[in-house]
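Just so you know, all these numbers are worked out from the coordinates, no wet-lab data involved. Note that the coordinates shown come from a computational prediction; the quantities given were computed from them, not determined experimentally. Cβ atoms are built from the backbone, for glycine too; each structure is taken alone.
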Structure P
Amino acid sequence: MELLFLLITLPIVTMWHGFIFMTLWGWFIVPTFGLAPLTLAVAIGVALVVRMLTISFKVDAKSPDVIKGFFTGMFGYAIFLLIGWIVKGFM
């Protein structure tokens, strides 16, 4: 059930983050620094990169769930790659 919820909400949340990033970029970065506005696909891609660089998948070597933590991290980063690959198709 949790996996189904994740599969349904992840694309929605990703698009929402991209939309917010694109809007904020347009409001603050474009007029301040004279840079080009971002498309939604580019904003989603940049937001994914920033999120990937700032997220932390904790793996505690002393925990009995170290294998679970390892696979959670691997799966989490694989999701970033999959979403990025899908969004790249819209650019």
Structure Q
Amino acid sequence: MRTTEKELQSLVQWLNKITNSPTDENGNQIGNYHLAFAYGGVTLHRIVNSGGGVSTPLGGGYFTKRELAAKLRSFIAGIEYGIEYGENL
């Protein structure tokens, strides 16, 4: 099954929602998660300062859409687990 950009955008939208991060579609607000495309691949960026600096929370490099979708699902599951059970860890 093919992973689409729309599916990745949906995962990032959910990530922004569960982390109470800004959902600015242009990725201009500090804390916003968004996709970045280069070198024929895609990665996850998060805005970290007002100058537009970013971090790559899933590690450096660009991935295939399928690889990134798997990483995003795992990242989201970890965050949701922490939200649900964080006080008991």
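For this structure, a couple of remarks:
- Structure (P, Q) behind the derived value 1.0 of distance in nm of label points 7 Å out along Cα→Cβ at positions 39 and 71: Q
- If Kirkwood radius over Cα pairs in Å is computed and equals 13.5, the structure in P, Q: Q
- Which of P, Q yields -24000 [helix-only ellipticity at 222 nm (-39500 (n - 2.57) for each DSSP H run of 4 or more, over all residues; to 500), calculated]: P
- Parent structure of the calculated result 1.8, given that distance in nm of label points 7 Å out along Cα→Cβ at positions 7 and 55 is the read-out and P, Q the choices: P
- Among P, Q, structure where mean count of other Cβ atoms within 10 Å over residues 31-38 as derived comes to 10.6: P
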